[in-house]
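Nothing in this text is a laboratory measurement; each read-out follows from the coordinates by a stated rule. Owing to the predicted nature of the structure, the values given are computational and were not obtained by experimental measurement. Cβ atoms are built from the backbone, for glycine too; each structure is taken alone.
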Structure I
Amino acid sequence: MLRAALSAFFSHPALRRYAFLAIPAIAVLELFAHVVQISRRIPDADWAHAKDAVQAAAHPEDLVVFAPFWADPLGREHFKDELATIDREARPDDSRFPRAIEVSIRGAHLPELEGWKEENKQSFGAVTVTTWQNPAPAQVIDDLVAHLTPDRAKVELFDGTNAIECGWTRDRPQSGGIGFGPALPAERFTCPRGGFAAVSVLQATDYRPHKCIYVPPLGGNVVIRIRFQDVAFGHELHGHHAINWDSARFNSPPVTLVFKVEGKTLAHLVDGDNDGWKPFEIDTSDLAGQKGDLIAEVSSPTSAHRQYCFQADTR
């Protein structure tokens with residue numbers, strides 16, 4: 001925009017004679033922008049006092065969030081990993097948290113906390129700390145993301161005829177990046193043909209991080225099957241699934257996720273490029289109070305740009 005304005009300025013015959021004024025004018029504008037930026041900066045002391053208050057008040061099961069959403073990197077910088085944990089930052093949603101401690105600047109408030117009851121509010125200079133009570137927190141019984149370990153799950157490839165086991169391995173972690181999808185942890189299930197299942201953090205088209213089971217399909221008729229062993233069932237299976245934001249722009253075929261218990265299909269779910277962090281709820285009332293194996297099958301006609309992740313829990 002600035003380049004276009006300058007181009008128009010210099011091309012106008014009547015204004016060209018004043019071209020020598022352009023550089024000082026730009027310098028004044030930059031100085032003004034710098035002064036505004038510095039004057040609006042939140043003092044480090046305010047962040048530090050707010051952090052002390054949150055550290056004293058937060059329980060392990062509480063959510064800690066930063067408002068507005070764009071202030072989240074600032075909050076992580078000041079609050080560090082002990083408060084801005086992966087489970088809080090990369091949560092599937094807010095429903096499982098009994099309380100939320102919202103650290104806000106400039107009067108911001110997260111819309112997802114609308115309807116929550118205000119419990120306490122404190123101001124520390126330019127930073128406000130508000131504790132909100134969830135009017136109806138979900139009671140999570142079992143979490144499939146936590147279940148993806150060698151003693152609680154088995155993974156295999158199935159092509160309609162043969163099943164090949166995917167072993168639990170420890171290798172070097174691999175970082176993601178644009179075009180490469182979420183990072184891979186050192187410990188994961190590794191399959192033939194390049195398949196795998198691992199707990200990672202995916203960013204969907206909502207541009208928020210989500211901790212989930214990263215299991216890109218291999219394409220064709222190959223199914224990646226995860227058997228979660230000895231799952232404690234409730235009245236519903238609640239979850240989300242998504243394709244990584246950078247992959248969700250190629251108009252590739254959707255990914256299919258099928259949940260089964262022995263002899264029965266619970267749900268057949270489909271996730272496409274434009275679905276984002278898509279929620280689902282599956283009725284499991286007939287299994288409530290029981291324990292058993294829950295099977296998740298992931299497939300797609302293609303493996304290209306299908307960096308797919310899901311999470312689910314029983315309630």
Structure II
Amino acid sequence: MSLHIGIDLGGTKIEGIAIDSSGRTRAKRRVATPAGDYAATVRAIAMLADALENEAGESRDDASRPRPIGVGIPGVISPATGLVKNANSTCLIGRPLDKDLAVATGRAVRLANDANCFAVSEAVDGAGQGHLVVFGVILGTGVGGGIAINGRALLGANAIAGEWGHNPLPWPDQSETPGPLCYCGKRGCVETFLSGPGLLRDHHDRGGTDFEPEVIAARAGEGDTICLASLARYEERLARALATIINVLDPGAIVLGGGLSNIQRLYENVPRLWQRWVFSDRAETPLLPNRHGDSSGVRGAAWLWRK
């Protein structure tokens with residue numbers, strides 16, 4: 001069976017995986033990300049790729065060439081410059097990361113945004129398996145999205161396909177405008193409402209104690225009225241934001257990832273709520289929890305070389 005090697009480059013850790021063509025894990029390792037050190041990060045990825053291939057113990061199809069690798073990054077390669085942009089790991093910005101990795105590893109390299117890797121993973125053998133078009137959603141410290149079509153990431157002409165978190169929250173009421181200031185410099189972005197910090201800010205502003213999202217969800221389940229109201233506002237905003245995705249993309253499935261994807265009531269309440277804004281007599285789109293959890297990103301990176 002063919003071996004696929006994936007690397008997920010995060011702000012604090014670099015995770016690597018080797019999987020076979022059936023999706024079975026053959027090797028998995030994790031190392032710390034060299035904070036703020038670009039050259040050391042490139043070296044760490046190169047050593048991790050070699051270690052994974054050796055641990056997997058499968059002979060190469062062509063003994064003269066090391067296996068290619070897929071790498072998920074918190075940003076993208078700009079089609080205009082060939083350099084990394086939009087990365088929250090700032091040492092990557094303005095660097096030709098794919099080319100530097102190819103030199104350091106001696107391997108063919110494909111890079112993709114980490115949200116695109118999530119979407120690919122869940123489309124190939126995850127919750128979205130069997131659907132032609134899958135929209136992957138990351139609800140965590142930030143809000144990201146990726147589009148997989150027939151198991152492959154849609155990059156887009158500007159390498160920003162799926163970046164729904166930096167659109168304005170649709171159909172806002174008076175209390176939601178102009179909206180909180182986003183790090184991108186604009187106000188009222190979806191991310192400022194639907195990220196974990198966005199939920200906590202809203203909860204606090206409406207009289208709630210500074211709980212974490214999972215605590216808000218747990219207390220809502222116990223009948224806490226303030227927590228119930230905070231989750232209800234969150235669900236309604238998520239429904240509005242995802243309705244625009246359905247109206248434009250009409251995916252076969254929407255799969256949630258990130259820490260807030262663990263709030264189970266979202267999967268029943270949000271599809272019921274989005275019916276009001278979807279431009280159709282009925283919206284049949286399933287909203288699904290991810291299958292691969294924290295491993296989705298690195299598995300998607302490995303699948304970037306899937307034939």
Structure III
Amino acid sequence: MGASRSAGRRLLAWYRRNRRDLPWRRTKDPYAIWVSEMMLQQTRVVAVIPYYERFLARFPDVHALARARIDDVLALWSGLGYYRRARHLHEAARRVSRDGFPRSEAHWRELPGIGPYAAAAIASIAFGERAAAVDGNVIRVLSRLNATHAPVRELAQAWISSRSPGDFNQAVMELGATVCTPKAPLCPRCPLSSSCAGRHDPLRYPAPRARKRITEERLSVALVVRGGKVQLRRRPETGLLAGMWELPPARPRGAPLAVVRHCVLDRRQVISVYPGRPRRGARFFGDLSRVPLTAAARKCVVRLLG
């Protein structure tokens with residue numbers, strides 16, 4: 001049976017009874033939905049919620065975000081990672097503040113940082129467009145439901161409900177996040193189990209991805225505190241973590257004050273923090289909550305200064 005209409009109706013009914021109460025599901029405001037989709041990319045829901053709520057409290061609409069300084073946006077994003085998302089969001093907000101919200105998937109994709117998945121999600125949830133949003137959860141659900149290793153984008157578009165496309169997209173994603181999980185799917189609790197061609201061996205689907213090679217990187221940084229302020233240096237305006245602030249490098253001497261571990265993309269960093277002296281090209285900051293600080297630097301400061 002696979003992705004049939006009756007399976008779709010069961011899925012929608014299940015979602016409306018069992019969906020998690022998430023803050024971005026309480027609104028049809030395209031701005032709020034857009035912010036949530038940017039934050040949720042490659043980030044767990046539980047980590048996103050406090051950032052989302054603080055972000056909307058500080059920038060309640062697209063015009064407030066468009067007027068903001070990029071450093072203020074990055075500071076509020078600090079710790080969430082993948083900072084290019086924040087830069088794209090800020091750049092796109094300036095366009096939307098001037099020209100108005102796109103109303104179709106195709107027009108959302110013209111904005112910086114908006115790919116096929118996010119465009120379809122926003123257009124379907126905020127504007128009711130029948131556009132299938134295909135992320136990892138959707139790929140897993142449809143691969144198992146149809147017992148296939150083939151691409152599922154066309155299947156997703158053919159299956160999506162024309163009456164409630166936004167709820168339907170969220171229903172498939174919710175099923176993948178809470179029931180049809182990667183390693184331990186809860187098949188007896190699945191509303192689609194009777195239709196699922198892959199239910200007898202769900203871990204076969206989808207085909208496993210090649211694992212990225214993780215490299216270890218050892219760094220030494222200096223913690224310099226003067227008058228209750230911490231010395232930081234700014235990263236270049238291009239490349240990884242562009243424009244963010246971090247602890248300056250240090251020459252290892254004696255035992256470190258702390259050793260902090262941090263993962264970024266495909267690197268596992270081991271950061272040794274040493275006492276240091278004030279240096280040129282760095283600045284002292286007191287209120288670090290208003291500084292776009294790298295997640296690694298924030299970990300080091302919190303470990304040593306609380």
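Values for this structure:
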read-out	value
Of the structures I, II, III, the one that -0.38, -0.65, -0.70, -0.94 was derived from, the read-out being log10 I(q)/I(0) by the Debye sum over Cα atoms at q = 0.12, 0.17, 0.18, 0.23 Å⁻¹, for residues 111-182 alone	II
With helix-only ellipticity at 222 nm (-39500 (n - 2.57) for each DSSP H run of 4 or more, over all residues; to 500) derived as -12500, matching label from I, II, III	III
Entry that produces 22.4, 69 once Rg and Dmax of the Cα atoms in Å is calculated, selected from I, II, III	III
Structures I, II, III, by distance in nm of label points 7 Å out along Cα→Cβ at positions 271 and 295: label with the highest value	II
